[in-house]
Structure P
Amino acid sequence: MGSIDSQAHDADVIIIGGGISGCGAAWYLKQYGLSTIILEACDRVGGKTYTVPDGCGKSGHVDLGASWVNDTTQSSINALIEEFGLERLVQNTEGSYIQQTENGSFFTHGLHEKLESRGDGFEEFLAKFRDVVESISTGDVASTPGAEDLDAGTIHNLVEKNFPGLPSLPHLVDLFARTFVGTDTTEASMLYFAHYFACGGGIKEMCGEEKHDAQYQRLVDGTQSVSNAITTRLPHGSVLLNHAVSSISQEDGFVTVKTKNDKTFTAKKAIITVTPPLWNSIQWSPPLSERKALISDSLIMPTYSKIVFAFSSGWWRPKVSGGIMFADEGLVRFVRDTSVPTKDCWTLTCFATGKKGTVWGGQSRENRRTTAWEAMKCAFAKFVEDVPEPVSVSEMLWERHEYFWGAPSSSWPPGMLSKGFQKDLKAPHGNVHFAGSETSSAYKGFMEGGLRAAHRAVEEIVKG
């Protein structure tokens, strides 16, 4: 298929946003013989895939954004990994991890061993939540049985209503939500929460690290290597960094995009991949529909920050071999072993999420690192003698970035998804099509979701 119009223009399709979804869209359009221009606001491609050197002076890298893939259920990202010959490694989950108890003490436990019930109602909540997740219609969430009731309140509201007399349960569900979604339970709709997990195949698949699960594998050279590989295969000059978009107008069948550095580009079609809360920061002519504008105003960007500590060795592995920590209290609730042994790269990644993550992010850089390190060191020191200081520290506060506002995926407040707004989210606006992982019905907040959304937008353009 050649150019979609013979009239003079800068490209067949302008792509706004050079993250995994935008780069994926350019790659898919290239297969159809269509030309593209990617306009990226930042000084790099990759979006929420962001890979940096580990700081140890060797060849290791760390991911400060999206990190995990698998090679069975995530067909789109898997196809690109194979196409570009990128090397994977299986996430380390062997052996034990650290768990904090309600009284603040810590113990180690086998990752795949079943914990005894703590009598706090969490297992009962998970069982009921699993039933809800399995009932969700991912493609049309508003058609889910009982959608209005699930969308009537926040997760916190519905936990209190359905599980009275369990004072510690709301806290545990909040920890669960912030660990995997980044949103506090007092903000997001229960329907959204269930939909998010359903889009990833279910609770076990979204939370697990085994074969077929979302956290099964990582990339040796980091996830940003996918976008980098795509852009090196696109025509020279078709990827423009530091080109933040200021306006999008449509007239006479063409889309005109202007950037903040006073550049203008014209195409027959456009694909916008930026997160929906950013849509209203762009001037639109004609304006976005009322429902699209309301989506942009209403969606919540979660706090999901990362801080990565790099070491000269994997000192924790002999005693806490899984390198995982779950904490019920404190600012840092979740730690993962993100090492790449073949690169002699030994790292532990801390996650600071939700409102407490926002508090942590508001501290000075030095205090953030001290707070995170002391919390992690305190837990590991219970089981490992002579915990060494890190060689280097890397961090990313996504909610403070001008063009991201948070991660991994914007959340829905109560009262919207049950009213059909999911369809408005991904509906084209004239000749402008919408991608990005939020618009996907599979793996929202994951690279796979961004690529599936890109493929859908491309098919809309190609097939009309």
Structure Q
Amino acid sequence: MNNLFESKKSQILAVIFTGAIMIALDGSTVSPILYPLKTAFGVSEGLISWAINIEVLFLLIFTPIIAKMADYIGRKKIYLLCISSFIAGLLIVVSAQSFEWFLAGRALQGIGAGISVLAIVLIGDHFTENRGTVLGIFGVIISMVYAAGPLIAGFLINFDWHFVFAVNIPVALVLACLAYKLLPAESDFSGKKAIDWKGIIALSLAIAAFAIFITQFSGSLFSAGAFILIAVTIVSLLLFLKFERSTEEKILPLSMLKRKNPLIASILTLLGYTAGAGTYFLSTFAIMAFGLSDSAGAYILLPFTVASLVATLAVGKLLDKTGPKPIMLAGGLISATGMFILGISGSIHTFILSTILIGIGNASIAGNALYYLMLHESGTEDRASAQGLLNVLLNAGSLIGGALLGAAFDSASGGTANYRITYFVLASVYIGLAIIVTRLKQD
């Protein structure tokens, strides 16, 4: 820790941590105000969900582009472009007189949220000995803001929904100034080959079609719209792979997957975040199983949140000492135990115990350990692209998990029975993930 806060590194940390506050504040304050937004714009339940979905969609589409351009023309330039997009989006949102303009602003915010990928890259570029510690602090800051976000939104909505978004404008402006002043300028990137724009377009189409299918059509697999989106996804992916094979400047570093650790990290990311979507429904399960009120159902997740926070910081410190393998192995087994206890829980006390274990386990097998592993496996020239790949898989896993588990729970006719069965299945998934972790090579 002695050299962690030396002058140059402390300046970079100021940028990274301010960016974490901005992104977490945006991500945690929108869900609590969906109903006021629905009323203000006079739209349906289905449409108002796009207040969140469109930001996620554009983040998914632009993550590999942002990552590649950061490797191509430099971190600082792309970071500043992302902040500019985020600020422009905020200004459009707070001045929007129609839902269409509101969504346009949210889309620009989604592009700007790409700084979350660049933050991990900057940590990889400038921190070696203390990399895990910095990742841990970064994760804790995000988690703390996420915990406070609903309270902030609840207070500001008493004035007007515009204030919920406007509160982030000064944070974004401060971040822009800090990034411009403090981020180091990069060396000349003129030796790079031409960007594969055909590959970018094909990949963007594939991601967009897949995300829309998961969020809008996963419950109606045999509809015409679902078939069209699946076809577009498959064809676009095939075209992307064809374009990637014929270019020297790859959009995603798929060649990394020929190596054991990056391949395992990618599998763990996709499956881990798919299984992690089970935590989205913990509050609903508690309300149904124990007859809690809506507010009590929210408060009962506080131990889960605290456990995740503490574990995130602890994992960061341990990563620098032990590496990711033992931490991720323990995390998989702890999450499996938590899911099993959750499946048999007959009291609030066992429910709380299970959520604490799940919070600790998920913070250990996913998140910072995966970032750390991929940073270790990539060099400076492809570090951003590698994190872009990881983030695409992360978001895809979250979307798939949310859709699959949501459909499973919706199909339940026996109250909490279907929840319990699903949690037993997830326990077995985490055991499988722990087994996969054992195949990692430990340096």
Structure R
Amino acid sequence: MQLSADEILKATGGEWLVAPSADFCVTAISTDSRTVGRGDLFVALKGENFDAHAFLSSVVEKGASGVVVERAEAAEPLQGRVPVLLVKNTLRALGAMATAWRTQCSAHRIAVVGSAGKTTTKEMLAHLLRRFAGSDDAVLSTAGNFNNLIGLPLTLFRLTPEHKFAVLEMGMNEPGELAKLTPMGDPELLVLLGVGSAHVGQFGSREALLEAKAEAVRFAKDSMQILYDTGNENTREIILKYGDDHPTLTFAVESPAEIRASNIRVEHGKGYRFDLDFGGKVFVVHLPMFGRHNVTNATAAAAAAFMQGVPPEMICSAFQDFRPAAMRSEVREQNGVTLVVDCYNASPEGMIGALDSLKDWRVPGETGKLHLVLGQMLELGAESRELHAQVGKHAAKLRPDAVYLFGEEMRVVAEEWKGEKGGVRFCESREEIAEKLCESVKPGDVVFFKGSRGNKLETVVEALK
């Protein structure tokens, strides 16, 4: 696959300051001056704290075949060595070129949207589709959380004619973002997970947050199918308001739905078994991972795979060897200590769900101690103090043996813990947490890590090795 000079010009509406040769074409795009490859077209993005226009000479030295800029004077030092395309906004140009690239590929596109569980659901669905396709190379999925206005275009540029499916994670942290991402990815199926409190601080109200999430429906083609969680009030509200023009299918855990999980059985220290009903045909699923909330993610992935033609028998058997991505419901055994590492992100709902799951994971009768390492939840706005207090009250019910709190917003959790059993310590640094854990953790203990990505709690995990 490639884009010609004319296709690039048409997509971006730009102007060639230095015209390319007649046979010029692009087979790869880069936005990172550190990793740009020979022959890549380099797009000079500009943000609040960076401006890639400063590195144009460097990327040309590394072999970039051309550059896309929004400031003509920045390209003058190149002295015409490579083609230069001037556009009004390089970020928009990146998305426009990715859209043009995507139209050349026939892969079935599935988008995953929601407040929590997007990455795990995306990874589960990609796992099921790879099993169905018989090849890992037949399925493209978003790497990590490349789910924004930079990440989605870079994901789309990885599409090839060999891909049969593309599983695209789409996130947002401001109004209007999904309005741009949705037409860019042009999904044939939208998997709409539960909508909760994540990022509510950036929107000011629940209503504004729901409107922003609803952009994934409002800015899609009417032919797009929607798979949504009937067990989530906010998701139901979005569909009721904007989903009339779309074909829909429902999923849920322990609630009425067309594809439904029920009868969840805990296998302490090993995961869960549950019944999965595909419209009257019931199968047993073994999910070997931490977190009861992941039963919901698995049900969403199973329903989406079923809509792509994957047989229920194959879906249910494939879950047995699924493993989560790093720092997402990840369980590590280290020197006789069980580390539950779930610190890639955190919302109030996700935090409470993960804490509840600790009761499922611990084997009855075990004498090891439970240590909680809880980092603050970010982007909660005016409701932050109240939501952190709720998490503190919930965590106290577990009666942990030791609690380490990190981040300014966690001070309120320390206050909520007064009078409860368990040694509670507010820590000023990650190094302090690591030091105290190294002093107190013994073989047989369980250490649980949860918090927003900005806490960087993984550095504490690494310090325990």
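What follows is calculated from the coordinates using simple rules that are stated; it is not laboratory data. Note that the coordinates shown come from a computational prediction; the quantities given were computed from them, not determined experimentally. Cβ atoms are built from the backbone, for glycine too; each structure is taken alone.
Look at relative contact order in percent (Cα under 8 Å, 6 or more apart) for each of P, Q, R: the largest one is in P. Can you say which of P, Q, R returns 6.1 when distance in nm of label points 7 Å out along Cα→Cβ at positions 54 and 262 is computed? Going through each structure in turn, the value belongs to R.
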